[in-house]
Structure 1
Amino acid sequence: MSAGDIRYAVKVGRWEPDARGRLSVAAMELYTERGFEQTTVAEIAERAGLAERTFFRHFSDKREVLFSGADVLQELLVNAVAEAPQAASPIEVIAEAFAVAGRVLQERRDFARQRQNVIAANPELQERELIKLASLAAAMAGALRLRGVNDQSAALAAEVGVAAFKIGFERWVKEPRSGDLPSDIRESLEELKAVANGR
């Protein structure tokens, strides 16, 4: 085996641990430093110490760094709705589903805070976030219907739940007083109930 063969073998066999995580961290750093629009995929890959083609093995485009977890979140919520006690009311089911999701999401608070700031600074990303939330509401309403909840009640419970989640999530990333996302979501839901009751 020649020296050239050895160099080739090392280059091809190079293993990059947690490439996806490194790309996510690099992207968020650059989005924060330079802005989303001004950041290129090539710069993200370079910051992560990876090839540009590696980026595209993990993400379809630079927006997906911010939205790639949407399917996992939706699956988590739908499964939590399906597994809730049958006697629970639709709003109780939705509240518990978001509490389950909140426990998972709060493990990545720093990333969530950075992500929220990047999205807030870009109208195109804000629109994409609203589409994501609408998809979550539709999926959860569908899961409630499978539990026998009528169409209107399922849609209303899901939309109210998403609104409480959005408000609770924004509070959680912005206000240092709370370290518990499930509690912030439940508090937002209670505030919505109080508004509905005229309090």
Structure 2
Amino acid sequence: MGRWKPDARSRLEQAALELYSERGFGQTTVAEIAERAGLTERTFFRHFADKREVLFSGGSVWRERIVNALDHAPAPLPPVDAVGMAIEAGAMLLQDRRNYARRRQAIISANAELQERERIKLASLASALADGLRRRGVDDPAASLAAEMGIAVFRIAFERWLDEANHPDLARTVNELLDELKLVTAGK
């Protein structure tokens, strides 16, 4: 086995995506992923806690970027705009990974366990956004409502970005939907 070839993590991610797409998530083993990548199971577990983590390992960096953007948003921004600015920062991190995101989302959509994990990830992000808004002096329920609305905007923008060719820019799609949300909440 070519254990000493560079970029083991990337090779494991690629092998996992290929196998999950070919066989399904539930039918793929860690041993098969490691073998396809030309690595050992031990190497797999140095990089990922389990086979689900291949699909979710970048979530902490993404979440950190969003929360950091919220923490550095200009103070006078209304809560929904501050959350929108934060979600836009997260969208920019994903922009160049559209093909990967499509493959990843297809795998998640085909597996109830992974869908649940994705929902938990988004709920945790909503909680972190609400906490960030509270640090900015926004009281509840406004902090929680703005955070949840931001997650809804992101989720719908992400789906559009993945599915439609006329939405090439995720951050712009986030902004368009945020504007639409403001119209809806204003009663127009």
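All of the numbers you see were taken from the coordinates with simple rules; none came from a lab. Just so it is clear, the model here is predicted, and its values are computed rather than measured. Cβ atoms are built from the backbone, for glycine too; each structure is taken alone.
Taking distance in nm of label points 7 Å out along Cα→Cβ at positions 131 and 147 from the coordinates of each of 1, 2, which one would give 0.8?
Source structure for this number: 2.
Upon calculation of distance in nm of label points 7 Å out along Cα→Cβ at positions 43 and 179 from the atomic coordinates, which of the structures 1, 2 produces 3.4?
Details: 1: 3.4; 2: 4.9.
Considering all the candidates, the number was obtained from 1.
One of 1, 2 was used to calculate mean count of other Cβ atoms within 10 Å over residues 83-90, giving 25.2; which? Please report the intermediate quantities before stating the final value.
On the way: 1: 12.9; 2: 25.2.
The correct label is 2.
When distance in nm of label points 7 Å out along Cα→Cβ at positions 35 and 107 is calculated for each of the structures 1, 2, the largest result comes from 1. Suppose Rg/Rh (Cα atoms, Kirkwood Rh) works out to 1.10; of 1, 2, which structure was it derived from? It must be structure 1, since only it matches.
Supply the structure label, taken from 1, 2, corresponding to distance in nm of label points 7 Å out along Cα→Cβ at positions 51 and 75 with the calculated value 2.8.
Values: 1: 2.8; 2: 5.2.
Label of the source structure: 1.
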